[in-house]
1. Here Cα Rg over 2.2 N^0.38 Å has been calculated and equals 1.06, so which of 1, 2, 3 was it run on?
2. So relative contact order in percent (Cα under 8 Å, 6 or more apart), computed for just one structure, reads 25; which one of 1, 2, 3 is that?
3. When distance in nm of label points 7 Å out along Cα→Cβ at positions 122 and 146 is computed for each of 1, 2, 3, which one produces 2.7?
4. Taking distance in nm of label points 7 Å out along Cα→Cβ at positions 34 and 154 as the quantity of interest, name the structure among 1, 2, 3 where it is greatest.
5. A value of 0 was computed for helix-only ellipticity at 222 nm (-39500 (n - 2.57) for each DSSP H run of 4 or more, over all residues; to 500); which of 1, 2, 3 is the source structure?
Structure 1
Amino acid sequence: MPAPPPALIDFGPVQLGGAATQRVSLPALGLTAFGAGFSAARIAGGILIVFEPYELREPATGSLSVRTRAGVVRIRLRGRGIDTIRPSVTVATPHGVRAGSVVTIRFVASDNDLVRVCTLRVGGRVIARLRYPASAYRWRVPSGLRARERITVVAVDRAGNSRAATSRVFAIRQ
């Protein structure tokens, strides 16, 4: 005699942008999954249940209704989204930089979930904090900087994961 189906399937923490699966040995005539991020399909030997989280840290709940020859079986579903992946970021090195002029700093930041903010620094000083989806910043180059500098862009996602990219050294003409 096969084991009874579980009353609850808890997927636990699942990486945003990823998926977790569970298999249940239950001969299904039909099935319906309810709840954001949950889906199910009949497979050989039973059911494949999938959880793909949409929201960070928010508990997701749902249910699965399975129609069998013996009647309807309901299974509660639970999981939550996590994000442990750092964003990626690159920054272009500007050319022809002159004190007192405006230069466009170009950068690209991306994440498996969402980049929340990018902080731009020159010579260790913050020159801008930009909300995503910014990818350029017009910077008026102050006088008094060193003749050779670098730009650092730090991207931070909703979970607080961060990554920095630093340009090559560029010259500033006074």
Structure 2
Amino acid sequence: MTPALKLVDPSENELLASLEARAKQPNRFFRAMAHRPEVLKNFPPLYGAVMGPGSVARRTKELVYLVCAFTNTCAYCTAAHVAGARKAGVTEAEIAALQAGQDEVFPQAERAAVAYARELTRTAHAAATRQELAAHFNDEQTVEITLVVGMANLTNRFNNGLGILPES
């Protein structure tokens, strides 16, 4: 499947070229976003603020992001966050369980975060899982987890909407 639009060539956008040079690989997500240079300029710092160090463990953040990608069937984000989850210590068996909705393999706090992320992705409300999340995470952490869900849903829908798939 080819993307729904022409991807910007790095030779046409200095910031895009620098982002890809830093990553040492092409990035279709950024090449699509480069159609809106101001958004491309501001996206990496926002993403870093949401996904970088905070009050929630990296492993939990990757589980939350990945369950959103699985729920939205976003191939691009799934590929990126399976790799990130592995680096954060998530096992192949846990990744498979997450994809299958078999959350019982996770400790209670992670299970609450995953259930909340899945419900919020599906319904945009998460009324049924918010209380269990609050039993394991304080307000700051709840906001952080909700921001991860929001970021994942933004990138999932951007990629799915524009037909952006991972590099083969």
Structure 3
Amino acid sequence: MPNCMSGDGVKLFGTPKLYIETSVINGVFSKDARIRMVSSAFFEKIRNGEIEGHVSSYVLAEIYVTPNDGKRDRLFRFAALCIADAPSGPKVEELGRKYVERGMIPRRYVFDAYHIASASLGEFEALATWNYEHILKDKTEKLLRMVNKELRIHIPKLRSPEVYVW
């Protein structure tokens, strides 16, 4: 089946291969009813094979430090629906530091830069996130295109899970 794309970069046919950032997993337990509903529907699409979700060791590390044991276990159950094969390690962290140096992501949120770097080096169609503060911003997307183009690295889309649910 061809991999046709909409104008928003979402595959119309085929299974989208997405990097799932930690906020999407946390979204299933959000106090915000809309985020909770969309995140649950998003993971149902992963469960049904309509979305191919991938996570990195950075996602798993963020879940691991969740102080509440019960919540941590529930988060890991949703992460387990994804394939834990997204790149991590020195190349990802070097690229993440470049993003920080270029002003894409504040230094204290370096894991956000690592998520973007992992999605880039893993050549995922998009990074799904609820993080509007640092990731889902025009500035971040513009700098991502600029830096990755300079480095000749794949440029993933930065998208809310909502794009893939409706």
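1. On the way: 1: 1.61; 2: 1.06; 3: 0.98.
The value was obtained from structure 2.
2. Details: 1: 20; 2: 31; 3: 25.
Comparing all candidates, it corresponds to 3.
3. Working: 1: 1.4; 2: 2.0; 3: 2.7.
Only one of 1, 2, 3 returns 2.7 for distance in nm of label points 7 Å out along Cα→Cβ at positions 122 and 146, namely 3.
4. Details: 1: 4.6; 2: 2.1; 3: 3.1.
If we compare distance in nm of label points 7 Å out along Cα→Cβ at positions 34 and 154 over 1, 2, 3, the biggest value is for 1.
5. Working: 1: 0; 2: -21500; 3: -14500.
Source structure: 1.
Values in this text are rule-based calculations from the coordinates and carry no lab data. Remember, it's a predicted structure, so these values are computed and weren't measured experimentally. Cβ atoms are built from the backbone, for glycine too; each structure is taken alone.
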